[in-house]
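Computed from the coordinates by the stated procedures, all read-outs in this text should not be read as laboratory data. It should be emphasised that the depicted structure is a prediction, and the values quoted were computed from it without experimental measurement. Cβ atoms are built from the backbone, for glycine too; each structure is taken alone.
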Structure P
Amino acid sequence: MRVRARWRSGPCGVIYKSISGVRSVVGQLGPDHEHRLDNLRWCPTQLQQYVAGTDWGVHVVGDALFACEICSRATDYRYAAHEGVGVELHPGTLLADCPDGCRRLAAALGLVGAGIDLRRTPQTTGTAFR
């Protein structure tokens, strides 16, 4: 199974999310999950490489854009309390080309309002902080 091979291949983690009409809880695969990997064929699941960095929430409403830096040690900041950690939101400014990209994305999807989750990695260059 490719998931098992990727997970064992190196230091990068694997994040899992259920695929459904209900908000899913994001988790990181750990050693205690290995026995459950064969069950993936029966459960609609999205898997992705873990990307280290800081979460940013962006809301586009018409042409207006609101961005905040989300500071939390939780795997999924929306459920930080379940992990016993906190969340801090700080208004912020995105990198130079990011606001227009978010606006174009919302417009291309025909959305008057959109919420976009981003992650700023340590390798990102430029200024985008509070």
Structure Q
Amino acid sequence: MIVLDTNVVSDYLVGHPAAESFLREHDSERCAVSTVVAYEVMMGAVHGHLDGEPDSIRDGLGVAFDILPVDEQVTRAAVELQSELLDVGALAETQDALIAATARHHGGQFATNERTFWKPAVQSVLDVVEYDRD
């Protein structure tokens, strides 16, 4: 399973060719998003960055991807992940840590354009799939 970061999903929703290509390359794998990603994408609609109403975007996400909850177990996994990242000299923003921990907790890979996660030291503690939109 691949758990997509907000940057992948947002790019997909606006029709960015890199996102479409990335998802085609991984179409044989189950793709999921964290409830944090669902929230961030719906807020993109609220702020006018994405066309559509938040509820219709949420419904569309549920059709295209599995939506994984951020519960107490994922929250604890995020704290553990942040600690491990600090040990290798990296730090993730809170939302990114929650999304990445969702992937790790569910045995998946974390797909992101955030280059901080592409570093070998980070990949030693987290299974990352590089999404390169550039």
Structure R
Amino acid sequence: MSDLVYAGDIAPDGCWEMLRTNPNAQIIDVRTDAEFSYVGIPDLTSIDKEVHKICWKLFPGMEVNPTFEAEVLALGCTNEQPLLFLCRSGVRSRHAAAAITTIGFSHCYNITEGFEGDKDDRKHRGVVNGWKVRGLPWIQG
């Protein structure tokens, strides 16, 4: 079991519902710039919100972004706001949610399944689960 501490896990559908119904909820996509550009991002235009793109790890070396916490703080979010962290599969976003929890935010959630979801038997993403598979709004970067 993981020793990461954050508010909890939320499925993509639950994330969408929270974003739609809670005016203070924010989504922070922690994937790499390449993923934003080539894989796509959630489309929040119908609920008049934006996706905050802050890389947890930096491509190509995939080291943790040394300015991640500062970039999240620069958004001006408060401790009372739900912060929903998204990555490809729900792994990097768990670590990002835990990191922001350690600096005093208590409503940090990991979006399980991520944007592309788990791999299938042929090791392909985007067919088993995740934001895109669940039919939630998204656009090509």
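Below are the figures for this structure:
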| read-out | value |
| --- | --- |
| Structure with the greatest value (metric distance in nm of label points 7 Å out along Cα→Cβ at positions 4 and 44, set P, Q, R) | P |
| Structure (P, Q, R) behind the derived value -16000 of helix-only ellipticity at 222 nm (-39500 (n - 2.57) for each DSSP H run of 4 or more, over all residues; to 500) | Q |
